[in-house]
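Please find the structures below.
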Structure 1
Amino acid sequence: MKPGLSKPRDIASLKSRLASVRLKGAETSVTARARKLLLVYLEAAEGHGMPFQDLVREMRSGLPAVRIAGMALQQIADRPDGPLASAACAAGCAFCCILSGQDGGTVSEAEARQMHGALAPLAGKPDGRDWHPRACAALDPLTRTCRAYDARPLICRTYISTDVAACAKIAEGIPAAGAGVVGAQGLMLAAVSLSRAALDGVSQVASYSLARITAGASRGEDLASCLRAARQPPRALEDERRRFGG
């Protein structure tokens, strides 16, 4: 625990801690928004009489962050002139499911658990890697649609493209305009990072590799083993937060 910060023991002291903690680097508008919305979430939890330890478990899993970012994404989707209105995304166009980097994307514990639950019943069946060696294991190799679509994390939900050709180039490591992640993912990462800082000394908030979770679930690993193997080093979350403007 950082010097000068007292360990929160109830929701009131957790709110105070959340309001005062600072992440590395200058605070961005994304982080400021995430902090404000998390404080509103804590206020609501306190108002509904949620036990402190239950709230800690929720924050540790990243569930508040996912809910906050999900609402932000819905607001984007509801805009008639928003980025979704001109999206070229369609079923079977799976270039965005060809994962980049070793981790293939950063997800919260809540998202990791949800993906594992959706894929575990499909263990041993052909997966996306039978179509492309770097594809997400959640993908169906024949239809090139997500086998865990309703459970997919925000990193997948927030990726939008106006140009399929750009997606094909990006999948092969060639920079191209026309595709990218909308702001809700950065908001989620900032909220998870703030939760980690606020719960320092109380509970550990981890982030996880999407590629490792989906691969493990697809080959039949139990949830606990999957989470242990997919857990990222602390710096991974901070690097992703900064990459997405948080």
Structure 2
Amino acid sequence: MKIDVIGDVHGCYKELTELLDKLGYRDHDGIPIHPEGRKISFAGDLTDRGPDSLKVIEKTARIITAGKGYYSPGNHCDKLYRYLKGNKVQIKHGLETTVEELNQLNERDRKTLRDTFMKLYEEAPIYQELDGGKLIVAHAGIQEKDIGRYTKRIKEFVFYGDVTGEIMENGMPVRKDWALHYSGQPWIVYGHTPVKNPRIINKTINIDTGAVFGGKLTAFRYPEAETVSVPSSMNFDAARFREYPGS
């Protein structure tokens, strides 16, 4: 099984199309197809902050519907889903950009987009267990003991990481480095916390290289364990990237 896992897109449709092209996918009636039969995996956070969240939703939905890829949601996907359901959510931290795009649509197109995303979200697993469990894709990561299990606590971890409830000076939440303690055999591919370059520790890799913050959009190629990136067209915001000791 050959899979290309793509990190947090956050509405960066231009970078997504460039990355798929660089990975060797070619468009067939709006669906990217790879000559080697590779499939695409999305690690969550398709939307918010970037300029083209709705195009990213539509592209992802076409890929999943055609059976050419996999998707599991991130915290931004979850918040958009709750917004579209009519739940009371705060329209900030990037959601405002997606809401603005939605408000520019006519009523019919807005309903179509809403239905497309809600179906995509509702049919998605909390995290992906691929290639017989040898590859795990979880938005913010997952603890080894939780693989194969599904609870509210695990869902919170997968969406937000190992948060402490504390807030850093830059307004970002304090997140413990769960990957330091991973000793399992499956690859765990995740994102959520932007890093300047893909970060491998034990058998985990963070591929959120901050495309929406002016970094890169990155894919992890499985089973080759290689990364492929394209540069972002967005303005660089150094404060958004997490620095790890020794990085």
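Nothing in this text is a laboratory measurement; each read-out follows from the coordinates by a stated rule. Quick caveat: nothing in here was measured; it's all calculated off a predicted structure. Cβ atoms are built from the backbone, for glycine too; each structure is taken alone.
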key: Among 1, 2, which structure scores highest (criterion: distance in nm of label points 7 Å out along Cα→Cβ at positions 6 and 222)   = 1
note = Matching 1.01 (Rg/Rh (Cα atoms, Kirkwood Rh), for residues 22-69 alone, computed) against labels 1, 2 points to structure 1
key: Structure (1, 2) behind the derived value 1, 6, 14, 20, 21, 18, 12, 6, 2, 0, 0 of P(r) over Cα pairs in 5 Å bins from 0, in percent   = 2
ask   = Hey, Rg and Dmax of the Cα atoms in Å, for residues 38-157 alone derived from one of 1, 2 reads 17.1, 50; which structure?
value = 1
inquiry  = Using FRET efficiency 1/(1 + (r/R0)^6) of positions 150 and 214 (r between Cβ atoms, R0 = 41 Å, to 0.05) for the comparison, can you identify which of 1, 2 gives the largest number?
reply    = 1
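Using relative contact order in percent (Cα under 8 Å, 6 or more apart), single out the structure from 1, 2 with the greatest value. Intermediate results must be reported in sequence, preceding the final value.
Details: 1: 29; 2: 22.
When relative contact order in percent (Cα under 8 Å, 6 or more apart) is computed for each of 1, 2, structure 1 gives the biggest number.
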note = Candidates 1, 2; semi-axes √(5λ) of the Cα gyration tensor in Å, for residues 94-189 alone computed = 31, 21, 10; producing structure is 2
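Supply the structure label, taken from 1, 2, corresponding to distance in nm of label points 7 Å out along Cα→Cβ at positions 86 and 110 with the calculated value 1.4.
Working: 1: 3.2; 2: 1.4.
So the calculation was done on 2.
Which of 1, 2 yields -14500 for helix-only ellipticity at 222 nm (-39500 (n - 2.57) for each DSSP H run of 4 or more, over all residues; to 500), as computed? Don't jump to the answer; show the numbers that get you there.
On the way: 1: -14500; 2: -8500.
For helix-only ellipticity at 222 nm (-39500 (n - 2.57) for each DSSP H run of 4 or more, over all residues; to 500), the value -14500 is produced by structure 1.
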